[in-house]
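Readers should treat all values here as calculations from the given coordinates under stated rules, not as data from a laboratory. Not measured: the values here are computed from a predicted model. Cβ atoms are built from the backbone, for glycine too; each structure is taken alone.
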Structure I
Amino acid sequence: MPDSITAIAAWPARCRQKGLGRRIGYYRARAGVAPSDSTQAKAQKRYHSIMKLIPEIQAAHGEIQTLRRTIHAHPELRYEETATADLVARTLESWGIETHRGLGKTGVVGVLKRGNGSRSIGLRADMDALPIQELNSFDHRSKNDGKMHACGHDGHTAMLLGAARHLVKHGEFDGTIVFIFQPAEEGGAGAQAMIDDGLFAKFPVDAVFGIHNWPGMPAGHFGVTEGPIMASSNEFHIEIKGVGSHAALPHNGRDPVFTAVQIANGLQSIITRNKKPLDTAVLSITQIHAGDAVNVVPNNAWIAGTVRTFTTETLDLIEARMRKIAESTAEAYDCSVDIRFHRNYPPTINSSEEARFAATVMKEIVGADKVDDAVEPTMGAEDFSFMLLAKPGCYAFLGNGDGGHRDSGHGAGPCMLHNASYDFNDELLPIGSTYWVRLAQRFLAQGK
């Protein structure tokens, strides 16, 4: 969509918005005690002994972990992922996988075909980092000042590389697997950029799948649901235009500050009085700016914020009411308004069939007790939604654990996404790679 590239600049707020509505518990933190290598190895063995992981993937853990930590140490922001994309492409090429560079500017696509099967599946990972100064002190901390992999895209990329490695070396399947390494998820709509650049026209797939690590969810547990799993992301900017005056003589002007406050109060009524109670939505005013002197009523004031919904109908209602309330309130106080409403990312809506299928594969790997197949949706947003508008598919969560994995990490205990102390949990690498492999194999086998 036209406005999708213009995204909210203050992305660190998304670390809070991306928390699951249903608290799955943070667990008791291992207060400041960094586990030794032997402790880590024992913990990893404990996690993996209860799962049906692919032995060859487990054996390659060290290689894939090195890739993950290399990517973590060299983070790149949206549409700047040149070194990351080159590493991904060179790695795929070294394994003999057909590789295409430069899709959506810095995206990479790998294509692996076996047999005569006509079915094809897309597996997607995001590659970009965030404009955050990392606080961790471990050896693989960011070497790029002011940039950090604080959302785990380094881990997503590594898990998909681990799956690609296994499938080309050991995998048995009949059909086509398209490995999609996407740029610019963080506010840049890289998914849409790849689609606009011919992703699905050049590399057709019957369905596409994505996954995101989730701090606070037990390590190795999965969460998925049919229908909406993440909300749309939209932003609004309202400029209130008045007439300035001396603060001691307000009758000589038209006060945009007072008007802005009335508009802000009025907008909250949309959620409580206009939206249906059963329709989920968030309208948060996050910025109010006006003036710079205590004795001057300024000419202008500004309001900005975000709107999150799971349906277009609810979003249409909120935007229409927002415009009417702002315009009529401004008119009542002899001011005028300029309203800009940007629809950045649509809601992420899973296809029912693909969500059920993904849940079945998850349960096969980790057991039904570790899969929440009706996980509560979150009001965070994700540009994988563009791919799900183009193709059937499913987006899911993979638990990142309680934070105890962060050797030499800053702070103690769990750490949410978009936080300067975050790190991806390497225990997930063989779990995620096994999921991708089994998902692809089972999906392609359905066509026989």
Structure II
Amino acid sequence: MEIQYPSSGRRQGGFKMPRSDRAVGFFDQALETLSLEEREAYTTRNLQEMVAYAYAHAPAIKARFDKARLSPQDIRTVKDLEKVPITKKDQYAELQKENYPFGGFVTVPPNQLRRIYVSPGPIYDPQGPEPRYWRCEKVLYAGGFRKGDIVQNTFAYHLTPAGLILDEALLALGCTVIPAGGGNTELQVTILRDLKVTGYAGTPSFLRTLLKKAGELGYQPQKDLALEVAFVAAEMLPESLRKELEEEYHLHVRQGYLTADVGTIGYEYQEKSGLHIPEELLVELVDPDTGVQVGPGEVGEVVITNFNKTYPLIRFGTGDLSYFIGEPCPCGRTSDRLAKLVGRTSEATKVRGMFVRPGQVDEILGKHPEIVRGQVIVTRAQHQDELIFRAELREGISHPEILKDLLGQTIRQVMKLRATVEFVPPQVLPEGGKKILDARKWD
């Protein structure tokens, strides 16, 4: 059902735009509406050029092709990609340790990059000199952002790329950006009110937190705030939460699928029926065990081949599971569409926008020999992710409360997240059991 927004009585002052204008138009209509034949030719040409370039300039790509006894001439079509071994996202930390700093996948020296980002692991991600490196302008335009918006960007600007990805794209669209980052909820509510902020970028759960905090501070968000449009990413957007944000707060909410290594993989538009894949990359959905492309409507791992000459990724396995939507999109865009993400191929999972990996559990245990084994449990309450670290202590440990505090500090240091620490009796955590248990329920 289309939400009917009131035409008056709220959001006084600041930038004003008819609601309908946020839900129409294209950032690059010629490219976004290619015919099937034009799109196939465009993709094939870019694939062939990128494979040849990556083989010639990225040592890790050449090594993998040579090991598989492949040459660039063997890859002429999307189907031919099945011949190429998949490089899993979870492998990159080890590959980088073997060949610092980028594992042999980057084609230029580090001092020719614009930025280098650091994710837990550590994993180093480059930002090359290419214009529109992250391909996020069309994402935000499709999501309803327009020139003149004042946008509060609550994604982190520290080490990881999310904040700057959105910052650069918003500036390119002609928006004014407030580099807010996360936390400081009362101050952020004050900023929303004082600066008549019209746009929000961040996680959906933090948007809800800010709106609830505004109510607690005595404001009426629909009357006292100018907020109209929101782009959310880095965590799941349950439809129940979207409905709350749209119906209770009258916001235009769209989501994107972005990663630190690839940039934009998919984005929503006015129809809210799937994630359009940008033209600057190629997405396969494959059987995680065999690497064979799955059939229409079947669930498979999202595997990326990008058209990025600084950081060419040929069959990069994200570990995310999804499926293609087959029918044409009413919005007029002709690119393939991904449905929502339906799971992960490994235990690694995203919590509050940060990946949590089994290796991090091992790292934490290695710093605390008092612990026999540990397990991370991810739950969700009131649209907020919650992290629990369950640990079995060795016999004879004294002062467990002190250890609990120290363990909490180590978790924050390694995972960059806060967790509730629980000590459990022996044999509750089975030997060889899962190190990460995702117990969240999504609607």
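Upon calculation of mean count of other Cβ atoms within 10 Å over residues 78-85 from the atomic coordinates, which of the structures I, II produces 15.6? All intermediate terms of the calculation are to be shown ahead of the outcome.
Numbers: I: 20.8; II: 15.6.
Corresponding structure: II.
Across the set I, II, relative contact order in percent (Cα under 8 Å, 6 or more apart) reaches its highest value in structure I.
Which structure, out of I, II, was distance in nm of label points 7 Å out along Cα→Cβ at positions 190 and 350 derived from, given a value of 3.2?
Working: I: 2.3; II: 3.2.
Computed on structure II.
Starting from the value -8500: which structure in I, II was helix-only ellipticity at 222 nm (-39500 (n - 2.57) for each DSSP H run of 4 or more, over all residues; to 500) calculated from? Of the options listed, only II reproduces it.
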